[in-house]
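Before anything else, here is the set of structures, which you'll find just below.
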Structure 1
Amino acid sequence: MVRVAHISDSHLGSAVFQLAERKKDARACLKKAVDMALRKSPDILVHTGDLFDRPDPSNEDLSFVMELFRDIGDDVCKIVVQGNHDIPYGYRRQLSPILSIENAGLVRSTTTEDHASFTVDCDGEKVDINLISWTRPRRIRHLLTKQAGYSSNIKLLFAHDLPVDKQEIPASFDYIGIGHSHNFLLDEEYDIGRPGSTAIIDWKKEQGAHKKLIVAEITKEGNEYFTETLNDVRDFKFITGLDVTGMGPEEISALMKERIDHLSVKKNKKPIIIMEVKGAIDTETEQSIGRAEILEYGDRVCNPLFFHVEPRWDVLGARRITLSEPLNAEKSIVEYLEQTQEEDPEDLVGLYHDIVR
C-alpha cells in the first residue's frame, strides 16, 4: 500500500482585492495544508501545480517554499507539477521557480520538459510516477498515450490539468491527481482526485466551493480515500440572496444594513466580507444608492479587513423594444412585457380584451 497526500493551486503571491495581507495568508494556507498532509504520514506528497501565482515569485515566497520543503525531510517523496502560473513567459525569464526548487534537491518535477516518468521505492513498494506539466491539450493526449502501458508496479499520474474526457484517460493508472480548477473533485470510480486550491484565490469562481486535502491509500486491488476540509486562514463572509428589484435607494440601503446586522463575524479575525446585490433597478435609483455610507456602516459593525459590495443588478434605462407584428396589439403587449421584464402579463392582456369588447 502506498499513501499519497494531494494538494494543489496555492498561488503564492496572489492578493485578492490587491490586499497585501492576502500574500501572507496564502503562505499560511499552504503551510497549514502541508502540516495537515504530513499528519497523515504519506509516502508521497504531491502538489499539482500553480504553487506560485507568477513565474517570477518574490524572494520572500521562494524562500518560504524552499524552507517548507526542506523541513519535510527525505522520508517523504515530494513532487510538484508545473502549472500555467508557474511556467515562464516572454524572453526575460527562462527559469521556472519550480525548477529552482528541484535543482536544490527539495522536490521532484519535470525539469525543463513538460513531462517526466520515474520510479520510486516506498517501503519496498515500487511506484511508477508520471508527471505532466501545463501544456497544450493535443500534447497532453499524446503524453497520455505514451505513458499508458501496463506496469506491475503501482502507477500514478499527476498533471496540472487533463482537458480530456475521463473515459480517454488510460485505465492503467491507479490514481490520477490533477489541479487547475480550484474546486474539489473526487471520482472514486475513475480514481481521479482534485483537491481545489489551498486558499481562496478567485472568490467569484470559488464561492461556496469545497477545498479538501485528498489522501489516497493505493493498492493494485483498489484504493481507499480520505478527505479533510481545507479552510482558509481568514474568514470569508458572503452575503447573498439580496434582490432589490423595484426598491428605492432608501429601501435598498435599509435592506443592506439589515443583512450586515445579522452577519456573525469574529471582529478580532478581520474577515473579508462580500455582499452580492442583484435585481433590476432604474438609473436614478442606481445613482442614488449611498454606497459609501453602506461601506462605512459595514466597516463600523464588522471591523473587516475589507468590505466589498458586488453590484449584480440590472439598470433599467431607456431601451429599444422590438415588435414582430406592430399592428397586432395583443402580441405587441406580450412582447413589450417580455422585453421589459414586467410582471403579470396575463392581467394586462386580460385588461386589453375587456377594453376592446
Structure 2
Amino acid sequence: MKTNKLFPILSGFFVMGFVDLVGIATNYVKVDFDLSDSFANLIPMMVFVWFAVCSIPTSLLMNKFGKRNVVLASMGVTLLAMLMPLLSYSYSFALLTFALLGISNTMLQVSINPMVADVVKDERLTSTLTLGQFIKAISSFLGPILVGAAALYFGNWKMVFTLYGLITLLSGLWIWQSIPSERTEQATSSFRNALALLKDRQLFLFFIGILLLVGIDVGINTTVPKFLIEKTGMELAEAGLGSSLYFAARTGGALIGAILLAKIAGGKFLKLNMLGALAAFIGLLLFNQTELLLACIFIIGFTCANVFSILFANALQHKPAHSNDISALMIMGISGGALIAPIMGFIADHSNQTTSLSVLILCVLYLLYLAGRCK
C-alpha cells in the first residue's frame, strides 16, 4: 500500500461528505426566505439531478484526461460552490451553490474510487473503500453540528462555507502534490453502452434500489429537522442535530457492517436491516416523545448504512465484464435524491411532515423486496 498517496486521496472522501450539507442548509434557506416546502425542497433536487446528467460524461473525461485531473477539477468546482453564498445570498444563489456542489460531487464520486485501486493491493481494496466511506460519514455527521455552531456563535450559518472552502483547497493541493498524473486510456464507455445495461432486469432493479436508497438518505436528512420542529417544538438549531444523529448512526453502522458482512450474506443482512428500518419508520409515525423519535432516527441511519455497498457489489458481480459502465450507471442512481425530496415537499405542503414520511416507507418496502434478489 502506497500510504503517501492513500492519505491525500482519503482527504477527498471528507470533501465528498460536504454534499450532505444540503439537508440542514435547506432548512435554513427555507426560514431565511420564507419558502414553502415545495420550493425549499428544490434545493436538494438541484444537487442530485446532476448525478443523472454528469456520471457517464465524467467517466469519459477520466479516460481522456486521467482520474487525478478530474478529481482536481471537481475540487475546483467545489471551491467555487463554497464561494457563492459568501459573494451573494439569495434563493437563486442558493440554488446555484448547490447545483455546483452537485456537479462537483458527481465528478468526485465517479473519479476518486478508481484512484484508490491505483494505490492499494486488490485484497485491500474493499476495506480501503469502506474506510473512505467511513471518512465521508464523519464529514456528513459534522455538517449539521458546524452549521448550528456557526449560527449560534457567529450569528451566520453561512460561515461554514468558509471553513469548507479552506478544507477543499488544502485537499486539492495535497492531491495535486502527491498524486502524479497518470497515462490516459482510450475511452470505452458511452451513454449508449451504459444505458443499454438497463435492459437487464437485475441491473435495472439494482439501479432503482440505489435511486430509492439515496431518496431515503436525502429525505431523512432534509425532513428530520422540520419533522422534529413539527412534533416536539424544537428550535431549528437544536432540531438540526437530528440530522447529525442520523449520520452518526450511519458512521457506526458502516464500521459494524464491514465486520458482519464478512460473515453474513449481503442479501440476508439487507433483509434484516430493512425490517429494522421499516419498524423505525412506523415508530416515527406513531411516537411523539422526543427520546423515542431520536431512537427511531438512529435506527434508520444504522440500518441504511451498508445498503449502497451491498447493491453496488451485487451489480458489479452480476456482469463483471461491464464494471466501468455499471459503476457509472449506479452512480447515476444517486440522482434519486432529486426525485424523492420534491415529492415529500409537495405532500408536506398539502398535509404535514409526518405524512410525507410515507414516501420513504414505500422506498424501504422496495429495498426489502430487493433483498431477496441479492446474494
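Please treat every number below as a calculation from the coordinates, not as lab data. Model, not experiment: these values are computed from the prediction. Cβ atoms are built from the backbone, for glycine too; each structure is taken alone.
Where is distance in nm of label points 7 Å out along Cα→Cβ at positions 191 and 223 largest, in which of 1, 2?
2
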Going by FRET efficiency 1/(1 + (r/R0)^6) of positions 167 and 199 (r between Cβ atoms, R0 = 35 Å, to 0.05), which of structures 1, 2 comes out largest? 1
Per relative contact order in percent (Cα under 8 Å, 6 or more apart), the highest-valued of structures 1, 2: 2
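If FRET efficiency 1/(1 + (r/R0)^6) of positions 23 and 255 (r between Cβ atoms, R0 = 25 Å, to 0.05) comes out at 0.70 when worked out from the coordinates, which of 1, 2 was used?
Value 0.70 for FRET efficiency 1/(1 + (r/R0)^6) of positions 23 and 255 (r between Cβ atoms, R0 = 25 Å, to 0.05) corresponds to 2 out of 1, 2.
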Work out the source of 23.8 here, i.e. which of 1, 2 gives that when mean count of other Cβ atoms within 10 Å over residues 207-214 is computed. 2
For helix-only ellipticity at 222 nm (-39500 (n - 2.57) for each DSSP H run of 4 or more, over all residues; to 500), the calculated result is -27000, so let me know which of 1, 2 that is. 2
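One of 1, 2 was used to calculate Rg/Rh (Cα atoms, Kirkwood Rh), giving 1.12; which?
1
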Check the numbers for distance in nm of label points 7 Å out along Cα→Cβ at positions 71 and 287 across 1, 2 and tell me which is largest. 1
Parent structure of the calculated result 1.8, given that distance in nm of label points 7 Å out along Cα→Cβ at positions 143 and 239 is the read-out and 1, 2 the choices: 2
